[in-house]
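These are the structures in question, set out in turn.
Nothing in this text is a laboratory measurement; each read-out follows from the coordinates by a stated rule. All figures in this text were calculated on a predicted structure; none of them were measured in a lab.
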Structure P
């Protein structure tokens, strides 16, 4: 007689149509867990049977977290903290703080995230790096030095930085900024269109299907990721897994991906420093090789096998905690 498979509910506020990192994380974790468990991916918990809940976003998923804990006082509950949780919401949101209190385990998606948490939560927090399959390095254009910027145009990602950088490039620069992402605010669409009109060094490509975005990164000389708030960007690791070096802002969520000593880092919002780094990479082959070497050294962290093992360990740990709690109660 077959044993009934446990039900794992993954809660993500993002929909499939939104095409955000949170949705893709939820979908990928579901694939990792389905060989052993019945997995449901929901935007809000519907109250149906659930042995383990993994909720992405402490604030936005707070209602589901609270409802699950009310119905399952000893249930297995993990909460995955996003960049806006860690770097914007937690100090001010009572709902987000309550989610951390209710969780059995907390997850951050890059190695500096644990340090951001109040000390009382750190013992139940673990790091799970996101992953992407490896792609071989793509061919590069010879006439231009193409920089890929990939991500929806929204405040947290600082899309204006890429535009300002393109406008500040020297007249003889080979750098071409290829900016992919939907404008989630009309002012960013207008700014992108104005930038295209003012300089040939910038093109706004709009939203691309995920496969095309990966090909853009694979063939680019660099990925440029200037985010102001970052929880651990999928595009950074996708570039690294494609053999494409990155230049990133020093937001914790970026440093926690590339490492504190990574040479391709500029201060958040610093257009001049970012432009100098990009220009140096376009002309200094030794510097570009140094960036590529540093990225290769981190690439193993983002292997799907490593993430899959960590996600399965998370569920096993949650179930173990639940069993121990039941034993003590008995």
Structure Q
């Protein structure tokens, strides 16, 4: 176990960044088409091809999932991932044509100091291709991929991951780009709201304070609430053989991880979204008891991944850039 999404058999991960624009893309590619679902609880999401994951739709499997910065401009990244998969002959076959199925969700990182004057063509198609081409490399955390330009209230955000094994023997893992309007820290820090779920000191091992001071519950927001264009986006993957309804239940349950790790989550002007994907590398029917374990574990690993994404980040090299957790507290 590497404590990462790569602990789930049947997938690879690749990330690409552009330091000039201070943004990036992360792509999860599946070795075989995977059952997937999506749940959005934020009020202002930016997505591509997520409606096809609705339970009443025809195509239940995906070839890849994409997380990206760039707000709506970043939605070009899925096209780049599709281009790579098409070269590989991957996709939903219709006659003699294959169409790679690549849903995507984006976060808002347009005000982080990078140069967003890229002209008529955004760089995200290229970044999507690069992320797909790099799939299988080591999974980098913090200021990497879709988390490269991410921020939270008062700190640099980033890309985080965590994994666990359920009592039924299934592996569950989270990957998340943490770009929250709120804070992952208790009060002014350095302790994380996700501390009760931490494993082996993965984000500092500081635990919770002996008591939670009343001031810690005061909302700490990134900018004015009316300007809170943010979004935390993530993926839960498991080796279980789920059907679409079960995958949807996992995606919904994983949002508890956001609520455990961030204060606040699911605000009107963010697009908090989570994909759930099942590779079926561990075959066998999943009963209600096993599904409950998967749902609980999904929330736990997502909370841990959020904290790790912030803990592992490094500050952007721009005047006025937010400090990292390491800068402030290490």
Structure R
């Protein structure tokens, strides 16, 4: 890899406006040199606003442009595998949005392409690198709550019915997203638990559609077992009352517990026999910047990134297994 990682973005939609796009220019050793979107007016406007020198309406043109030496795939999941494999075959490292692909089978194809090209593949599970989530892992690893016994996930979100009239949002179209909102949101939670506790060992689950607003699942319950018999119980409901909106993850040990929000950036709360402590980590301006910096550092020979194709695929496999019976009907 040359001295500077020069990125091209395929699919410069909303996620790239603040969460990720500007970080490619702000990370040391990194530069954003090209963007691609099929809508010419939108991609030209994006390039102008973000001071990107090259723009394209064709992904192949971006992938093969000589100034681009790494590719970020930020399309909806249905296109992840296709674009990632093309870039990997061109010998260019790939950073792909989450979930990694439509399903685990596509993840395996991406990993195989990366291995054959001897080219790195990374996935945008950026919570693995955020300071607040690093603090949670540090507390667990240091034994601050003793032996972990139980993880409880409660994610309840309200969704106004009129949001699903007419043309449905792509996030609730399984042929585009892989499933419902569970795939979009729970993937972050499940991947973080993989980072802290390792691969899931066993799964029991229920996925149903309660409201009938779209075909994808809108309610999921799952019980997961990690090594050392650490058990996770999760409930994801996407048609709850606004008054019931909830985003809480609780990790309970035999000497204390840790409470935090996956998406809210509220203080992490540690409770033990000595009392309660709070650790405040405000939301960064660009939430993906810490992980992107890890990727740039690895590509520059100065470290390792914690979110790879291999780890991202494990999360896709867990989600596939959780909803398998629902989509088998």
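Numbers for the structure displayed
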| read-out | value |
| --- | --- |
| If Cα Rg over 2.2 N^0.38 Å is computed and equals 1.00, the structure in P, Q, R | R |
| Value -12500, calculated as helix-only ellipticity at 222 nm (-39500 (n - 2.57) for each DSSP H run of 4 or more, over all residues; to 500), assigned to which of P, Q, R | P |
| Structure with the greatest value (metric relative contact order in percent (Cα under 8 Å, 6 or more apart), set P, Q, R) | Q |
